[in-house]
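In the part that follows, the structures are each spelled out as structure tokens.
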Structure P
Amino acid sequence: MTTFARLPRAAVTAASVLATVATLSAVPTAYADSSASEQLTEALPLGDQDLAETRTSQELAQGVTLTKIVRGTEPAAPDQINTTTRGPWVVNVLTIDPAKSKGRLKATYGPDLAKVEKTSDLVRTAGAVAGVNASFFTFTASQLYPGEQVGLGVFDGKLLSEPLTDPAEANLVIDANSNKVVAGHLRWSGSVVNRTTDVRLPLEFVNHPPVIPAACATLPDQTACTQPGDVVLFTKEFAAATPAGAGVEVVLDRYGCVVRTATTRGTALAPGQTSLQATGKDTVALLAAVANGCLNRDIKLTNQNGDDVPLRSGLYGVTGRYQLTSGGEIVVPDGTGSFFDRNPRTIAGTTQDGKILLATIDGRQTTSVGTTMDETAAVADALGMHDAINLDGGGSTAMALGDGTLVSHPSGAGGAERAVGDAIVFVPGR
């Protein structure tokens, strides 16, 4: 799936469930009376109404059910994948009932934010029951930091990537302490404040390489630049070292006090340390802001209603593109182009009674053609998702079990699984 460029100063939000006649296979007896299986009884509104539809379910753990839905029986012609009304479609749905399950839903990434890992590896390493791929990320293999999220990234109460101003960004916010999930669009504000002088310096990004103004690209000393650049906060979680290049970098200890200042960028951070990088004329502003020593960080998240979202232990947040349903209504916008065409999809959302659903739709294959954005929203609605968002899809779409076994069938050559930036996983335990 196409990924999206990061834009200056962010904003994003949190909040957010088709029909047709089909033949449904019987759910195994062990799960026939479960609320999860009852939730997934409405036929998918995909393709012609006369298509056969079969479902099989298995309980992965207490309160955690995996349902496979297959709609259509005949493989599609390769040249009709994007247009056929006969399918087939393969949808895998992970249903988590917080009232019955024993464990925590959370987001996870690999050794650092900048690297990519396969979803199956992230699920296995986390000791999870199962999980799916999550955020949009830089992706391009030639980039130094391919795993960098493009949008919101909150991990155990730490804002490690800021939400975008792009209104298309949708966020999934998870409180792992209560297994409450909210979908929507968050906003952020960030700055550092000198404790002695009260000088405040706004942050442009968190854990994102700053851009050198084009007019100053050849200046080794960025303090001589007259064009605005970026001011970025980096944390130890970003990578083995901060991005290198022209500019200014100030390293702070765990108390926010200056450890060292350099007139070039790029350094390894020790545990507890953070750094501030600046380019363009913002280098001068950064040096002025850190004078006399110690800084406080002022970073806030708010939801679409303007209410604070406290950054506390157990809070997680990932980034998608487009909300599919909100308050039980389909809200995906109209659109054209490859992103809106049929693709593999990953969906996350909640039912009206608080169950959590993570779903994948295989695509770009004769055995499962994938869904358009409209079809994806219709599937979310039919599955009972009162609030839902579209996560990264295309070659990134993957669902895996705790032993690393893939449940979905990736669209890469030969079914090869793509390495991704992060994943949503359900980890057992109280």
Structure Q
Amino acid sequence: MKKFVIEPTKERMVAQAGLAIVGNLLNQTNLVSRLNAYKLPDISRYRACSNGEVAKSYIGLLCQGKSDYDNIETFRDDAFFALALDIQRVPSSPTLRQRLDQAALVEKWKTILHEESLDLIRHTNAEISPVYAKDKPYIPVDLNVSPFDNSKTKKEGVERTYKGCDGYAPMFAYMGQEGYCLHVEMRKGSVHCQKGTPNFIQETIQSARKLTDQPLLFRLDSGNDSRDNLIILLENHASFIIKRNPRKEKAEDWLYIARKYGICCEEREGKKVYLGSIPETIQIKDQERSIRKVFKVTERTISRDGQIFLIPEYEFETYWTDLEVPPHVVISLYHNHGTCEQFHSEIKSELDLERLPSGKYETNGLVLHFGVFAYNLLRLIGQESLKKQDTPLKKKTTRRRIRTVIQNMITLASKLVFRGRQWKLKVAETNKWLPVFTRLYQAFY
């Protein structure tokens, strides 16, 4: 084996060249000017770094998959980090922590981050792919709670979640098949998923209308089977598929309904599947609105391996919807709702946000809003990279994972050179990601 000699050098080596793309995207927003215009209490203590510099620095960390405050110390003497993000000074770890603690006491920072994230998606003309129901396009909006495991910590707001771990239970709203995050709400771990959801839905509809004028299709699981949710969606003319909570309903009763109103399909010997729907009405103010209760009932008398059951097995699943499409289409559209679990995992693991960095509940809520901003920013980079087949990844895909964006585009090695009154990034010509990196930098400049 060859032995390497390790030597220091005065040449400026860059391990995160992709931050140049992040900086270009951040400069297309009004994030810095809006945060700097909003003066925090006791701001005189923080004259060294402006609010915008603190925000950009933390977003720069998150875009590398780092959420801990101490990681900022690595970049305090890094000329490229400041150049790429277009800031004068990089805050220290204590300054970053103290500033976020101070900003968390007011809602203004969260509002600014939320609005600027949506504006960035709109200004870059990001494609938001619909789903189709009987040839009619709908923009899917998936709402779901995702527990954040913060076990063995004494952080404020950490409580027992429904998953059986101690942590938080924030609610997210994702839009389109790409999974852009529309809205997020920080919640304590023991809070029921329906608490505050009607207001969350109302805010999500307003956010979605800023990005598209196409019909919306909201998808929620059985934890949000509530009349309040149905009323808000109907009043705002938003279509929906909500899985019903069976509560005390019995499978035998649904089998009777299925045999009476459904269509039977024998998928194999000993397995019958009934599909159908029942019309329902819901009172909204002074008028009645018609919706449907879609059902799927499965009757098994023989197992897959040929074993005959002494007592038949029954399963059922039911959904609320206002879509006038066949039942199997409704069920298929709802099953695609499961994709949002991948979006959760990208935020929690790939942005390193599951174990939130602060001991204060409100600060962790602000950090989560920063995380959503970084998530959407990286999603934009990933989707832009798919517009041409110039990457070394030849597998066809419709969505680039956040991990892939960080590994191959953000943490790209280069050499930083100042020559001819210009800053240059020199990337090895053998690097297969050079063409796409160049294209992305120019696309967002």
Structure R
Amino acid sequence: MEYLRFVRANVRFLAFGLLAVALSGFGQTYFISLFGGEIRAAFDLDHGAFGGVYSAATLASGVLLLWAGQQLDRLDLRLVAALVSVGVAAGSLLMAVAGGVLALAVAMFLLRFAGQGLMTHMAFTSMGRYFEAGRGKAVSIAGMGMPLGEALLPAAAVSVTAVLGWRGTWTAAAGLLLGVALPLLLWLLRGHTARRRELSAAESAHPDRGPDARGQWTRGQVLRDPRFYLLLPAVLAAPFIATALFFHQVHLADAKGWPLSWLASSFAAFAATHVLGLLVSGPLVDRVGARRLLPLLPLPMAAGLAVLAAFDQAAAAPAYLALMGVSMGATGTLLGALWPELYGVAHLGAIRAVVQSAMVLSTAVAPAAVGLLIDRGLAVEALALLLVLYIAGAIALVLVALRLRPTGPDAGS
């Protein structure tokens, strides 16, 4: 009932956040990788060269996000939504017509930058900025766009490709983004002027007060706060680990003796618990606070890795993925609520841009780093235990960070 009342009161703006996160799928690995075989064949690329182009585009995206993400603090959200949608559509159209590797690289950069990076940054920053009492629920609802995209976009792409071919599918994606998604996003933002006015009035009435009576930090002050760096390993744990393992899932299945079809079907458990993690974590964040929940965030993932290390039976696949999904869902909620809770909302776009950039960079590095370990003969079981140790260290750093006094505007509180 609590969720239903909240949704009814804010349905349009919440739908904007959910739709934006779902549309980020056009720039996510799970969608682009569907066309990996066709792209390699069309541009005569081996696996290494294709991965190199993809990683370079992702790294460039992460760097540029440091600048572009902070523009959300000064530009109207409707303009940002239009620019980002056009960016993803441009990447899709360029992917459809690219004739050489350079054009392919630019297309991938636009998809990763505007899709994976800015589309999710826009959604979660706006949920964190314009909600306070219900921030956790707002972020969790927007986060459901991720499993929604994962459920709908790949199946739709396979069907459309069978009719139009892979280039035709990217052309259709561009048309969908410009002809349907962009007008819908702008329609969902109707009334946003009043929402901005209310937030500005609240900030003017209480210029020294952020959430929980804390000050409004600038990005420079955050970057000088030791707590920020102590929290980052835990913040990045779920996307880093999930990207690393999912990218090498064929090797994982072979090492465990699982049919790849069984491992693929087990992702239904991941999707289900991803949604469950989002639903449960939203109200918990509103009641308890993101800071208090952060040390618990990676624990289900650690349990999933322990299952992966300890068992070879086929039933271990859905169990491991289900536990991973809980942490992934909770991560989406906590990361939308943690930064405004710690640092206020006045410079939230700039602050989240740093976090989003770090996340993008970590997902670019993860496949290569784990691939090197695999090439050196590290067993899947040892890899899983190594990642458990990483999680344990990250939790320890969070506990240290929560005991430190802040160094910025709220240092005296």
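Just so you know, all these numbers are worked out from the coordinates, no wet-lab data involved. All values reported here derive from a predicted model rather than from experimental measurement. Cβ atoms are built from the backbone, for glycine too; each structure is taken alone.
A value of -25000 was derived for helix-only ellipticity at 222 nm (-39500 (n - 2.57) for each DSSP H run of 4 or more, over all residues; to 500); which structure in P, Q, R was it taken from? It was calculated from structure R.
Comparing Rg/Rh (Cα atoms, Kirkwood Rh) across P, Q, R, which is largest?
On the way: P: 1.02; Q: 1.04; R: 0.96.
Sorting by Rg/Rh (Cα atoms, Kirkwood Rh) in descending order puts Q first.
Calculating distance in nm of label points 7 Å out along Cα→Cβ at positions 161 and 289 for structures P, Q, R picks out R as the one with the greatest value.
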